[in-house]
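K.L.:
Next up: the structures, one after another.
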Structure P
Amino acid sequence: MPYITVGKENSGPIDLYYEDHGTGKPVVLVHGWPLSSKSWEKQVPALIDAGYRVVAYDRRGFGNSAKPTLGYDYDTLAEDLHTLMTELDLAGATLVGFSMGGGEVARYLGTYGNNRVERAVFISAIPPFLLKTADNLEGVKGSAFDGFMESIAADRPAFLTGFFQDFYNVDVYGGDRISDEVLRLSWNIAAAASPRGTLDCVPAWLTDFRGDLAKIDVPVLVIHGDVDRIVPFPASGKRIHDAVEGSRLVVIEGGPHGITWTHAGEVNRELLGFLEEQVEPMQPVAGLS
């Protein structure tokens, strides 16, 4: 299996697992919490069939990647993405971030710019700033995240069972758009993740990405469900669209958080349509970084 090394903890390397399939312009998929690159099952074949090179990797602590006890802040996670982009020498890429993965996309573009990136997609993503503060009244009260952490620490497997009920709005879509088997698959993937990483990612969600979004100068697509119980649309998707000038917003009617599965057809159609649009040629740069 292919890996890249992004660091070291004591005597062991921190290796990220990735898959690299297809040809054409690269599309880099950054998964959500607490899943892995396997969560892109409905998108990878559609992208490959449409003529794109698809790179999907597992965030540190999740999937087949190493499970260190450090590095779950967004500066480090964006640096991991940068290492992947550099090691694979990707250029003209589209970054697609789902949920927590949207934070990596925002911080990457805010820190490293667009030298290797042609466009970006935020799906059910957490930016711009989830925490409610005096200058961010649209955010969510911090006590909600405290409750997440307490439940994870007390009984992570039990927490995951309840979490995925709201992730897919199973009371609405169970047996129709989401099967018991998909729920079990999601639970199995999440349960195999690092317990420490699963917990330590939660405070990272409170990162302020407003400055990063202000620096984005590539075409942006925002896709969000209007019945997202995990990352509410008014606090996230709507505000990403408002913050990034010229961005396109697609609201999936009735869509839960996990729209990449429950509403895969709509998501794929919008994603592929966005990728097919013509963009202004990138300005030549002295050297990629």
Structure Q
Amino acid sequence: MEPNDRVAVVGSLNADLTVRVERFPQPGETLHGSELVVAPGGKSSNTAAAAAMLGSAVRLVGAVGEDDHGTFLLARAREAGVDVGGVRRLSGRATGTAMIVVDEAGENTIIVSPGANGALSPDLVDAAALGSPAVLCLCLEVPLDTVRAAAAAGREVGATVVLNLSPYVPVDPGLLALTDVLLVNRTEAALLLGAPALPEDPAEWPDLPVPRAVVTLGGDGAVVLDRTAPEAAGGGAGRVVPIAPTRVDVVDTTGSGDAFTGALAHRLARGDSLLDAARFAARAGALAATRPGAQSSYSALTGLEP
């Protein structure tokens, strides 16, 4: 298939309810916080917005409620350039919400109430719903049966299936077999392998159960694991290639990981190698941390794409 700029994203849309505090509270403690900010979020909606703002043609497939939050999320996704024709409005279900607390160092804690995301059923994510993407992005904020059905539909239309194993839950070998690129952080990789932690040296990491993966390391960059790459890829061993971090002044890490995913999908759809796409994505994720919020921070990506 010739590379194109079409990306499909199947999964979650949430209204992000964010409060900033000097520090996180201890159990049983009450702290004063900032004014409540309501913003568009959800890992899949964020991923779609980032890819669209970088220039990809993006179709989002998901579900929201027939409430004000649902109307708000659809409007903001359209403003970002996302095709929301695949997002259903479900009666009797609230739109998903995420309650986010951000401390003065820019770190965050998040509690998600799935709402309509939990009602996104497998029959809503067939090949016709996806269109004809070069890349399909999935995460685990919707039911696993739906993720599996979407992955199968992605394979049916010839898309590169990118699975973000977040928020982590155990997944079956069948879903991993449908995955072309696995995206995990260090903790998720260890959980997938059943290990207490990964060795400090990435060259000592055991193989993940997919041929190609990207392990993100937060402020320390990322690592590309590619058993299909030639040994000399990128000037290092083809199987394990570290990606140096982009140093920035961190304001808020909310949505940075989703910016990474959207940027990775954007560049894969354009025909980049996994290594080149991951290097670009690392810069995008870092820049997103320089501004507050999730999708609201993606204005920092303007000008990143040459």
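Derivation of every value follows stated rules applied to the coordinates shown; laboratory data play no part. Quick caveat, the model's predicted, so the values are computed rather than measured. Cβ atoms are built from the backbone, for glycine too; each structure is taken alone.
K.L.:
Among the shown structures P, Q, from which was the value 52, 44, 40 of Cα extents along the principal axes in Å calculated?
P.N.:
Comparing all candidates, it corresponds to Q.
K.L.:
Given a value of -0.43, -0.88, -1.02 for log10 I(q)/I(0) by the Debye sum over Cα atoms at q = 0.10, 0.15, 0.17 Å⁻¹, for residues 88-191 alone, point me to the structure among P, Q it was derived from.
P.N.:
P
K.L.:
Given a computed value of 0.70 for FRET efficiency 1/(1 + (r/R0)^6) of positions 32 and 184 (r between Cβ atoms, R0 = 41 Å, to 0.05), which structure among P, Q does it belong to?
P.N.:
Structure Q accounts for this read-out.
K.L.:
Just checking, which of P, Q has the largest value of FRET efficiency 1/(1 + (r/R0)^6) of positions 112 and 256 (r between Cβ atoms, R0 = 35 Å, to 0.05)?
P.N.:
That would be structure Q.
K.L.:
With helix-only ellipticity at 222 nm (-39500 (n - 2.57) for each DSSP H run of 4 or more, over all residues; to 500) derived from the coordinates and found to be -8000, which of P, Q does the value describe?
P.N.:
Clearly, the read-out refers to Q.
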